[in-house]
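Chemist: Next up, some structures in structure tokens.
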Structure P
Amino acid sequence: MEARENCGVVAAYSLSGSNVIPMVIDCLRALQHRGQEAWGIAVPKMVPYKRYGLVSKAAPSFSKIVERYASRAAIGHVRYSTVGKSNLRNAQPLKVRDLCIAHNGTISNFDELASMTGLCSFTPQSMSDTLVAATRLVDLLGKSNDMPSALDILRREIVGSFAFTFVTNDGRVYAARDPKGFRPLVLGYHEESSTYIVASESCALDAVGAELLRDVEPGELVTMDDSGLSSEIFAVERPHAHCAFEYTYFAHPSSVMEGISIYSARKSIGRVLARKYQLDADIVIPVPDSARPAALGYAEEMGIPFEEGLMKDRYSRKGPIRSFIEPYQHDRMEIVRRIIPIRSVIEGRDVIVIDDSIVRGTSSISIVNSLRSAGARSIKMLVCYPPIRFPCYAGIDFPSQEELIAYRVSSEKECSDEGELGMLVAKAIGVEFVGYNDMESLASAIGLPKEELCFTCHTGNYENLKIKPLFRSRQQLKGGE
């Protein structure tokens, strides 16, 4: 797998007045898989604290951070950028007047929104889509001072997705999810400190011993202050458009989304692939780490031994990091090179490799080459996600069509047939066979109706975003990188 965005957001409010900063930091560490570029926290009446890199790298400073930013109300963010240059200025949370904001998602019409806010000099080098959205929201709040109404206006103006957390100077905390529900958001409660927590995934709640109460509903605004927790639906849109990519790759396997266990869904995806592709092989191996449950499901269904034929070098600088969400191609390839084949498992064997997706193809080629060098007799690859041919403008970082391998090989050959596409991709990455999952099978394995899932990156149907966005190059979106 080798794709990038999806950030992670957290919001916490303690009714007992406990300092929530340690809890927010632990939640962010649990959400590190969603963003590894930068992280930050924000509390009322202070400039947000932001750092490059992993949360854990700041461990020596945690005690000082906890003391300096002590607050009963806070938000946090781990960043994986889709729009805006990769610099600390664009790291989040961001502060606009008396509002701090953290955002998971992508706003593709940021230039149009910028002109509405008077930020006509907007460039990805100097600001992000989140800053533009925050500026517009503050303008709207200045007119009505009513958060639900302001969000309802903002969501009509936005083309894209959002899961927002906010903290105000007066100590109020908000969380809001777009009406389509593109990005996940959950609500929990930590009983010992009487703290409500909103986070991108339930694994963050588990990390601090909080109870998962429910998902934040699409179009819901949650408010936390000294009177407790309240919620209001600011917009309703049907059907929803939950990101199918979350279930195959992005979410942590321990998380629960829309009442569905991510681990169980991934294992079910493997079983579905086994019913679709009954291949002969000596062993089944996953591309670590997100494809492991699917590979196990496939192996069990087919009665083929499951083996760990590829291992991440977790002792290298980049070993534990996910390649898909690294900002630069050379960093992604450095991570892939740290995936090491186990020769005693691979040598002389016919291998089925299960991967969560194939996006650009560069990582797949590197992994295939390493399996060949370890002596694999033949390699077949099965992919949990359907072919990705179109840019995502709802929070996942494959923004330019020309970098997508399924688009490149199919456009060159004018191919539309799934089997033919698989053969072309197989040739491009150097394997004997590539088999993709399909939307119906994937939705069935996840346990949600196909109509409730977003497959825009596969179909090119942008109806969930209301309009088809203008396709941009990575260079345009990333500010000349």
Structure Q
Amino acid sequence: MTPELALKHIWTLAGCDPVTLHSVALSGADPGLPSVYRVGSLASATIAATGLAAAEYWRLRSGRRQHVAVQMRRALAAFRSERYLRIDDGPPPVLRDPVTGFYETRDGRWVQLHTNFAHHLQGVLRVLGCENGREPVAAAIRNWDGATLDQTLADEGLCAALIRTPEEWAALEQARAIAGLPLFEIERIGDAPAEPPRRVGSGLDRPLAGVRVLDLSRIIAGPVAGRALAHHGADVLMINGPHLPNIAPLVIDNGRGKRSAVVDLRDAAGCETLGGLARDADVFLQAYRPGALAARGFGPPELARLRPGIVYVSVCAYGHTGPWAQRRGFDSLVQSASGIAWHERAAAGSAEPRHLPCQALDHATGYLAAFGAMVALARRASEGGSWHVKVSLAQTGRWLQSFGLLPDGQQAPEVALDEIGDCVASVQSEFGRVLGVQPAEELAETPAFYALPPARIGAHEARWA
């Protein structure tokens, strides 16, 4: 699938005006990175859809259309933003725990462990009954059959995936549960008066200026969505729990353009604070497992009653329905479970499974979430209502797999930081001088940029500016 066809699919699925597609120009072709998957087409299409949705919201506010352009090389740089991050000309803090990775099992299968959070690592070591470290973990895993270990770790609420072929994945009930779903969903969940965007003027000179976004997400997919809304002008307030773990370089990379506050939803005062923020928000973005926030009174129906006109965005790993809906997951695990890592290994002829050359499912899902949020805001502007946008890594991965394979894709050269110098910029922050990838979508009249440097978790008060 070409980037143009992929963009058309996104735009058409959302019910957007097809005439607007004449306002976008895409350049570049796969493979832009070493992979048999058309990662460049995925990157270009999802980022272009986000930029085009921002341009359309700007048209609602200003009455003016503008041209949008996306170069594939810039889109791929954005999809690897955490890889290119630098602080004071040196590397950022470590991204991955050493135990994270692939391990061969007793029956000749492979499993992937994801132990980047300390409590997940400790849980894996407890199940395996071994010391910390790759060698003792590898030795322990050689005493397990792959499918048994995969299920045991999942039952314990830990993060792992058996490396499956695409056919094995398709046979699972979870794959069948999402097979009939669209790439994303944008549904009306309540009635509310129309809220036309405020007209341009008084500093409202960016597409999403004046739009308030609560970002209750961590790691990559959800934070990328909030970051994309921020670089088109939204006031994004990131909310973390004081007890929730984070990964330092991702806090920096995905915190650009946002303010950051801490709210404890384990007590009534914290829930009251979040409720007060939500009453004045336009977008409520969350990446908790399905049902987790509903248990605290912050599910989509509750938010639609609390704040009629809210745009509620839900991001999850394996899908919002099916037996794996509650399973913890990350981009690399979804790649492993769904056959992507198997295909990359087969194409390379390597001994171990291989992932995509970037966290493509995370980034694409994040941009789709931001796109859905802006489409819902535009619908709210014209017809009113409260809206729910649903995306998942597994649905994005399924769509990427439908693009077809590039037989010689892994022969494409790697792309080093010094080859994308025109895609990055520096900003001074409390972390030091941060070098980061800039927004890939180029809007002719309202260029995307980050108005704020990244901030430490809890650097700001839990209130709107």
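Chemist: 3.6 is what came out when distance in nm of label points 7 Å out along Cα→Cβ at positions 160 and 456 was calculated for one structure; which of P, Q is it?
Modeler: On the way: P: 1.1; Q: 3.6.
Of the structures listed, the value fits Q.
Chemist: Please state which of the structures P, Q yields 26 when relative contact order in percent (Cα under 8 Å, 6 or more apart) is computed from it.
Modeler: Corresponding structure: Q.
Chemist: Looking just at distance in nm of label points 7 Å out along Cα→Cβ at positions 272 and 368, which of the labels P, Q belongs to the structure with the highest value?
Modeler: Q
Chemist: So, one more: Given -8500 as the derived value for helix-only ellipticity at 222 nm (-39500 (n - 2.57) for each DSSP H run of 4 or more, over all residues; to 500), which of the supplied structures P, Q does it correspond to?
Modeler: Numbers: P: -8500; Q: -11000.
Of the options listed, only P reproduces it.
Chemist: Any idea which of P, Q comes out highest on Rg/Rh (Cα atoms, Kirkwood Rh)?
Modeler: P
Chemist: Given a computed value of 0.05 for FRET efficiency 1/(1 + (r/R0)^6) of positions 288 and 408 (r between Cβ atoms, R0 = 25 Å, to 0.05), which structure among P, Q does it belong to?
Modeler: Working through the options, I get structure Q.
Any read-out appearing in this document is the output of simple, stated calculations on the displayed coordinates, not a laboratory observation. On a predicted model such as this, the values are computed, not experimentally measured, just so you know. Cβ atoms are built from the backbone, for glycine too; each structure is taken alone.
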